[in-house]
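What follows is calculated from the coordinates using simple rules that are stated; it is not laboratory data. Predicted model only: the values in this text are computed from it and were never measured. Cβ atoms are built from the backbone, for glycine too; each structure is taken alone.
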Structure I
Amino acid sequence: MSLQGSHMDKYIVLRKTFGHTSSIKRTASAAVSDITLGVEHIPLHALPTISNDPEVVALTPPMATKLIQPMKSSTVQQSKGDSWGIAAVGADRSPFTGADVTVAVLDTGIDKSHPAFAGMDIVEHDFTGEGNGDVNGHGTHCAGTIFGRDVNGQRIGIARGVSRAVIGKVIGQNDGDSQMIFEGLQWALQQRANIISMSLGFDFPGEVQSKVNDGWPVDLATSQALETYRGNLRLLDALMGLFKAQSAFNLAPLVIAAAGNESRRMINSQYKIAASLPASAQDVISVAAVSPAMQIQYEVADFSNSFPQLSAPGVDIVSAWPGGALRSSDGTSMACPHVAGVAALWWQRAVESKSTNRAWAVAANLTTHARPNCFTSSFDASDFGHGLVTAPL
């Protein structure tokens, strides 16, 4: 485990305790409490000892994180009809609503007073120190696409039957760091979230610039940032592995993340960037953004990162905005909640069909029922993954 740096003494430490392994019968609460995540100040000379502790699964310095900003966003002055993504994924024809499914959104928070969330049980937790609520609007928009109720007769939400949502504010006005995301993921597990949606990214360029601002030469700053990035990837992979282990108790959540908006196909068709963290982590479903083309075909958005697992509507998506408003936005941030909403529909179906490993069953249904043959000829699986996400019928 390579974790060096002369001034780094703050580490995120993921532990898996073994105190209950002798028990013949485990409880779900005990299984979740086995996973602990904390921040420890560790001197460099103590790292080998800590790393070799059998209960330490992974440790890493925190890394800067940022919102995956919409490529375009504008206020909707009047109703444009139902958001087009509803019909594109088949949610308008699905008999499922997401009833009794708990969805977590790790983002900028939520304006829970918005009419789109009327009557819902919304649990909030702030990891940024700024307090609950959503001054940015991004988290409210994402939540509206997943489970928002109709606003003035306009449908914006995929899974309108979701009644309980857990909202982790992990990105503030000055962005955030990976500690907030990891703690948010652990909290969502403790809250028994079935689906976790994240439209955010790890800020590698920002990490490099931070080191340069501290006086590091650019080449050394880049190397150090790469090491931090690698450490965070390993910890996220390890955390996803521990989540997966909760399958025995049917507690494993399905984690979905936006692939990122760094590609620039409009400049050159070769300017494509692969899905970034956290979307590129193990057992996280990464999502690309698409827009409607001719007839019933779709195009992958110019900005959408490549090698996703699924694709979903992510251009001109109308959803909730703080203050009771509606707003149209573009980005993989808008595509990710479409998949989260469809996942909630499949989760309800898995419960009703008495599936034992629901996260696995839902992930399998999302990929096997995705539509790969609805894209124009200029795109392939490296652009859209298994295809356009599709609701259960």
Structure II
Amino acid sequence: MKKYFAAIPLTGMLGLIATPLFAGGIINKQNMSTDYFRTLNRQAATDYADIAVYNPAGIMKMDNGKYVKIDLQYVAKDYSNTLPGTSELDQHESSIVPGIFAIHKEDKWAGYLAATIVGGGGEVDYKDGNARSVTAISSLLSVPFSVADSFPQQVQAESYYMGYTLGMAYSINEMFSLSAGLRYVDAYKEFTLSANGLPVFGDAVTEVRDEADGWGGVFGMNITPNDKWNIGLRYETQTRLDFELEVRQGAQLLALMGFLNGRKLRDDLPALLGAGTSYKVTDNFKVDANFIYYLEKSADLKAGFDGSGNSYDAGISAEYRFNSEWMASGGYLYSNLDVNVDQILSLPEEPKLDGHTFSIGGVWSPLDAFDFTAGATTTFYEDATDQFGILYEKSVWAMSIGVQWKFM
């Protein structure tokens, strides 16, 4: 057990994804827009500019024109680790996450671009340490968790996977349209672990930064059998990411454990398959259902989750339009991450747990060319206990606002 715990503290330095984002797979994330926050199901949408990342082929169902949409998310998160013989170690750091979308639509073709967070996306700060720091100190000093927990310690982490997508859509006929896009992913992860007053070692600080970038493709199809029913399909290819480690503090201690400045580790952004359907029950009332499958087992996830997956999201939503100005919506989403129980400790900063998310929101359109969107969500996660008796818990609530302009 001692050897196992000795390796764990650095697993996070090598592959940390300190993410507040609540919907998606082990790595991939889906909550990229305010309209997602109000519905949780955008795979078959054909209305606002954020479909550039959810249903790009569905852009061909929008009116001709130029669209620009800017969204901002606020995510409040409560994560905790409880080790046997210790008190609860938690964090309450919040995050702000942006999203930008633009579309140019003509009769038969459209171009689009988007800048979003496709993985990672925030910060965590365990001011009294967490499972990683306690197990590290326990292993280093050969002491029980209860003793390791008594030393002043802190774990901070931050991660962003920025995705820049550029693509085109083409209308074959009234029923079928296709899309193809190219996405560049620029990712970084930062991690700091500090502990004070350790016997022999004194005050210890390790700080690292991991960086990688890569390219992937995004392909879509939209099918409209009739004026009430729409189907959206999306495939995102795997993006290869070779992270290179930069040691900023604690080089000597890290070197003793075999982790050197410049070390490279592959940790891909997995491919995914998405399918959604929407149906207009009446002119004012619409329902959507979505399913997204993450192909994690075929990706290289060397940072701690190799062999886990394949995860999936499944959800349903409803929208009701009161008049030309006001629309209300709500949704539900279940996320199954399918992480092996012996790998949960690979990322105690943001435990990978199955979750149930509920959303509510609406759209205000005071002008034909202007839309204001708001949404809020809350996520309830299923607690998990690993093979070492460490309990992982978390909850997240979030809100988002966005504006869209249409230029005729």
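General observations
- Label whose coordinates, when FRET efficiency 1/(1 + (r/R0)^6) of positions 43 and 251 (r between Cβ atoms, R0 = 30 Å, to 0.05) is calculated, return 0.25 (choices I, II): I
- Source structure (of I, II) for volume of the Cα convex hull per residue in Å³, for residues 99-258 alone, computed value 108: I
- Computing P(r) over Cα pairs in 10 Å bins from 0, in percent across structures I, II gives 5, 23, 31, 21, 12, 6, 2, 0 for structure II.
- Value -8500, calculated as helix-only ellipticity at 222 nm (-39500 (n - 2.57) for each DSSP H run of 4 or more, over all residues; to 500), assigned to which of I, II: I
- Label whose coordinates, when mean count of other Cβ atoms within 10 Å over residues 179-186 is calculated, return 18.2 (choices I, II): II
- Calculated for structures I, II, distance in nm of label points 7 Å out along Cα→Cβ at positions 131 and 315 is largest in I.
- Comparison of I, II - label where distance in nm of label points 7 Å out along Cα→Cβ at positions 107 and 299 is highest: II
- Of structures I, II, the largest value of mean projected area of the Cα convex hull in nm², for residues 163-266 alone belongs to II.
- Taking mean count of other Cβ atoms within 10 Å over residues 291-298 as the criterion, the highest value among I, II goes to II.
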